[in-house]
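The structures come next, written out as structure tokens.
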Structure I
């Protein structure tokens, strides 16, 4: 369905198209000229929804929310990974 260009060059994208592409307020619209027409690409905005629970099945322990606890856990994870990659056991 055709739509008119507004006085400031604005064009309304039809709701059906927005829904199908997942375009929402705050999405970044990237425009470029390609062979005599305009192409639009949409990048979703950063979300502020919690991801808590998304990795729950992989979590083996919980930590206090202190920088020291996180640093200690990160270092332990790196050490464990290094031992896995090198084929050595911890403490060997």
Structure II
């Protein structure tokens, strides 16, 4: 149980750091009219656990804040992930 908890925390920290990195990178690319990171890839990283880092970064750097699929979708992804993680941890604690 303890390894599952620590592993989950480490994974979420790393994926959120990556989410911050690619959000900032996409913003920089947009400013310089360069090749952009696909929206589907940004949403995928969010769905893989980076929703918190991506959402906070988007708000801070004002990136993708006019896109409804990001401003509504990422919080939905986050709460879905939160329910899933809590469910897994509760299930694992019974074993």
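Coordinate-derived values only; no laboratory data. In this text, all values refer to a predicted model and were calculated from it rather than measured experimentally. Cβ atoms are built from the backbone, for glycine too; each structure is taken alone.
Here mean count of other Cβ atoms within 10 Å over residues 41-48 was derived from just one of the structures I, II, and that gives 10.0; the source is I. Each of I, II could give helix-only ellipticity at 222 nm (-39500 (n - 2.57) for each DSSP H run of 4 or more, over all residues; to 500), but the derived value -9500 comes from I. With distance in nm of label points 7 Å out along Cα→Cβ at positions 17 and 33 computed over the structures I, II, the top value is the one for II, the highest of the group.
For volume of the Cα convex hull per residue in Å³, the highest value in the series I, II is held by structure I.
For FRET efficiency 1/(1 + (r/R0)^6) of positions 25 and 73 (r between Cβ atoms, R0 = 35 Å, to 0.05), the calculated result is 0.95, so let me know which of I, II that is. Label of the source structure: II.
Quick check: 0.05 is what I get for FRET efficiency 1/(1 + (r/R0)^6) of positions 9 and 65 (r between Cβ atoms, R0 = 30 Å, to 0.05), calculated from one of I, II. Which structure matches? The value was obtained from structure I. Here relative contact order in percent (Cα under 8 Å, 6 or more apart) was calculated and came to 30; which of the structures I, II was it taken from? This value belongs to structure II.
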